[in-house]
Structure 1
Amino acid sequence: MRFLLVRLSSMGDVVLTTPLIRALHRRFPEAEIHFLTRRQYKPLLQHHPQLTAVHEWPPANSLRDLFWEGVIDLQKNLRTFPLRWQLQYRAFSSFPKENFRKWLMVRFKKPFLLRHVVERYGRALRKWDISPDELGPLEVYVPEAVEEKIHSLLLSSLGEVPRVAVGLGGTYKTKRWLIEYYEVLLNRLKLPVILLGGESEAREAESLARMLSVPVVVGAGRFSLLETAAAIRLARLLISHDTGTAHLGAAMGTPTAVLWGNTVPEFGMTPWKVPHTNIEVKNLSCRPCSKLGYSTCPRGHHDCIRALTPDYVEKRLREAFDIARLV
């Protein structure tokens, strides 16, 4: 018996599908469980003990030659639609994306509360008598050698492990906090910091590091996905935008504060089964302006981010977490 899970992108969405792997394994312990994703996200899955194999998109001929008990499409768009004809299977399943309700929220600012995306993914397993209520935490497995490498690097650079990890990434600028706000907040917290992100955040991270008076390590643009995960696990608090880093933090079990810009927690993308707080500007008439984001604010003021002042964010952090215990 074989199952194929399909989620091509992005980093956070791939991580959010991982509870389905264990749920399938519990229900069918002898089954092979395969995963199809893009090459850059394979490291997030390739060490998972319940996965038989991780395959790269586009699907190879070898996948077409196999017979699948179930093909579970967690991407559900025009790229994966042809799988219905390309693969041999007993059952094909997908999940409710709730795009219409998201559109209503964006268009009319209706305060719908969507089911968490993990629960929506879980509905794809109902054909095999698996309830969304059975889904556990997010899981990303980091090899011990990678964890030891990052632990040693942080000890040698900081003299201790970082107390705060900051995910600077975010595809859309309307989701990202201002660098001058980070400067004020992190200097006030007076805790060792590690700055994380991809290559596109490397220059910003270097600039921010020069502004800080606290011990800091720049991992943005330097760490692989698994090295980033290891660094987050070592931190006692993660600060992230509404992006994949927040979900990687949840997979590492690290308490997380999410800074929300043009998107809203009601979209169902909050950190899953980990202590977290959502920091946002409520009752802003133009928010949410998109289910994803923009390179610039459509109205030109960017109030959803600018009103998240360092004073307000620090206050919310101290209310949600025992900052004194991080020292």
Structure 2
Amino acid sequence: MKLSDIASRLNCVLEGDGNLEIKGVIGLDEAENGQLTFLSNPKYTSKLAITKASAVIVGKDFSSPTHLALLRHTNPYLTFARAIELFYSPPNPVNEIHPKAVVSPLAKLGKNVCIGANSVIGDNVELGDNIVIYPNVTIYPNAKIGENTIIHSNCVVREYVEIGAHCTLQNGVIVGADGFGYAKKDDGSWYKIVQSGIVVLESDVEIGANSTIDRATIGETRIKQGAKLDNLVMVGHASVVGENTLLCGQVGLAGSSKIGRNVTLAGQVGVAGHLTIGDNVIATAQTGIPNSVEAGQIISGYPAIENRSWLKSSAIFNRLPDLQKTLRELQRRVAEIEKLFKKD
């Protein structure tokens, strides 16, 4: 594809040879001649001098000298993401219900529904138009799934779960398994509490591979519009995840967590139960959150504190042995001075 055509399709300003033939899109380090790369973080500008790429997507304000042809855009990273789509064609599922799929006669199917081999669709399930269900998926009775949703192999959607339009469940996702609820009996054993609630995924939600979203004991667990959950994320029963929030790999939310909109919980963040995390909060990797967090904060560490304080504390931590040695020396000197005063 000619670079000029790419620029036109991505709404970029072209600087350089528009007749260059581009055969793919890749990162700065791996790029070869005939490939398009991108630069969104200025700290990697020096790599432009050594990359073998033929052209680079940059911001509108990029001003460093370079031998590469440029595609300028206000959002170079988003443009890079869109550029990938020009060169990658995902496999198209066969628009059919496979003969080895088991579909209840009581299920309601929309138009152009694709169901793969060995998938099971239960009684009273409602599937909207243009849904793709890959092989080995199980949809329990009374679940509802909106149009243009894609469910990859080995997913399970439990009873009464509601999934909106344009959602994606990656491989191995379980939506609506029982929440972790038990009451202790007089003899010390545990009595299982019936998990009678549901899970609701609003539209444009994506759930990463092998993630689990538990149904509520009563009421609902809700993932709101545009939220994105990474692989191996655990959402406890009766939790709420706000609009456009990101839960990165191995995040865990205990039951009844309330996560605001536009929140980012980086990898391995843990949230204790019954807490509220305000809008636009960012928790850095491996943060443990034992208390509610007000909107707009950046937090780190365990127990979670303001990020700048955590960075300072982390720097001091490495110096603790020397500081302890200094403190002991000072204590020794103070003790010697006190002895002198007592003698006088």
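The numbers here are math on the coordinates, done by the rules we state, and not lab data. Not measured: the values here are computed from a predicted model. Cβ atoms are built from the backbone, for glycine too; each structure is taken alone.
Computed quantities for the displayed model
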item	result
Which entry (1, 2) yields the derived value -5000 for helix-only ellipticity at 222 nm (-39500 (n - 2.57) for each DSSP H run of 4 or more, over all residues; to 500)	2
P(r) over Cα pairs in 10 Å bins from 0, in percent, for residues 186-281 alone derived as 16, 46, 34, 3 - corresponding label from 1, 2	1
Given 3.7 for distance in nm of label points 7 Å out along Cα→Cβ at positions 10 and 90, calculated: source structure among 1, 2	1
Test item: log10 I(q)/I(0) by the Debye sum over Cα atoms at q = 0.07, 0.12, 0.13, 0.14 Å⁻¹ calculated as -0.29, -0.85, -0.99, -1.12, pick one of 1, 2	1
Origin of the derived value 6 (relative contact order in percent (Cα under 8 Å, 6 or more apart); candidates 1, 2)	2
Structure from which 4.7 was derived, distance in nm of label points 7 Å out along Cα→Cβ at positions 82 and 290, options 1, 2	2
Comparison of 1, 2 - label where mean count of other Cβ atoms within 10 Å over residues 50-57 is highest	2
